[in-house]
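Following this line, the structures themselves.
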Structure I
């Protein structure tokens, strides 16, 4: 159901302007404005550039592109990947609404990965030079930015652990549990969601073949851990999936 906003008579405050403001975005508690007051939110709104639509399969940035902005995902999903010396694609992450893209380029002023939309998506362009000025003036925003960078480091460490020490069953369970927790943090169901990425992409990310992913899906369905219909997934036993991830339950 679409709810139409009433007409506004405040100069400059059109419906489009209100919709574009951070405070009116459903993802604002997960993105940069977390914990900011009204005045600070207004200052952040002033530096945010245009919202940019990226169609499914479209590129947000490529390896080697100069760094100018961070991108807050407002709608949709992305994948990031690097290219190995032999030319093969290696997926480094899947990102969803409420997360930032582009932090890989802060240290060198060049992007180190490609970012591709997995579905029709929309991002908010945050010019980094302007953001740096705000970070110096707004301690609350700086603290939150540091938290987001710390989370990114932790995520990368988790991926290294995932690929280095976990068995295939654990890897796949950890992937599903991670998606579950991220959807729950966004107010969606923790047990029913759609996989926006293909089985081949999941396998690439986890270091497994597409055949292995298909076998694991069949295995998890047989163990009554989940239901799968095309890309729709329902988690039937989330506690056990978490136990498999932790290595305290050996599936099958």
Structure II
């Protein structure tokens, strides 16, 4: 008997953590829907995965737009009829500035994509997972270590990521009766283009500037694959994967 096809959806799949996790899921045997704002990076992710393009589906989408999210999940439903895994990964940041210098537009942009986008995708995933046969599925939210502790002058990003923790807990509770598991991965200083500034020095809680260590993004991908591999009777509620020597643990 052949193994049933497993369908995963990765948002923000065109670069960084999303790209690495899409590759790892494809290599593990998932068919992966790659979502992001621009088609070209998504196509490059699929092309560079080493897997047949038939094992992936590229869908440009804006997670902050309810209509775009609805169209994304309708394509998933029409093509595959089900979804086994949603990796809510899409996110952005703005330059670190004091709260009184942060514009409303910057605040709204970060909250819309990082938090509202995760909510919209989770909501659509619930609607599909609770009605598909067999029922259920898994949602993994990218929380970041900013869901645990802030960096200086990061009010929008930190608020959004703390909100992800509340979203994860609510989804985990509300998903029980539908066989939907939800967990969160908090990532600290993985070596992606967005973390390049860590190697040049970033502000610390005590007012100094310090270079911080990073680690290879492949370890994040392996962690996500592990979380995704569990049967629905088991769940990783929260996992932190971070550079061993980053200054998260300890007093700033």
* If log10 I(q)/I(0) by the Debye sum over Cα atoms at q = 0.07, 0.10 Å⁻¹ is computed and equals -0.28, -0.56, the structure in I, II -> I
* Structure fact -> With distance in nm of label points 7 Å out along Cα→Cβ at positions 56 and 128 computed for every candidate in I, II, 1.7 is reproduced by structure II
* To do: Using mean projected area of the Cα convex hull in nm², for residues 152-215 alone, single out the structure from I, II with the greatest value.
  => II
* Which of the displayed structures (I, II) returns the greatest value of distance in nm of label points 7 Å out along Cα→Cβ at positions 64 and 168 on calculation? -> I
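Values in this text are rule-based calculations from the coordinates and carry no lab data. This is a predicted model, so every value here is computed, not measured. Cβ atoms are built from the backbone, for glycine too; each structure is taken alone.
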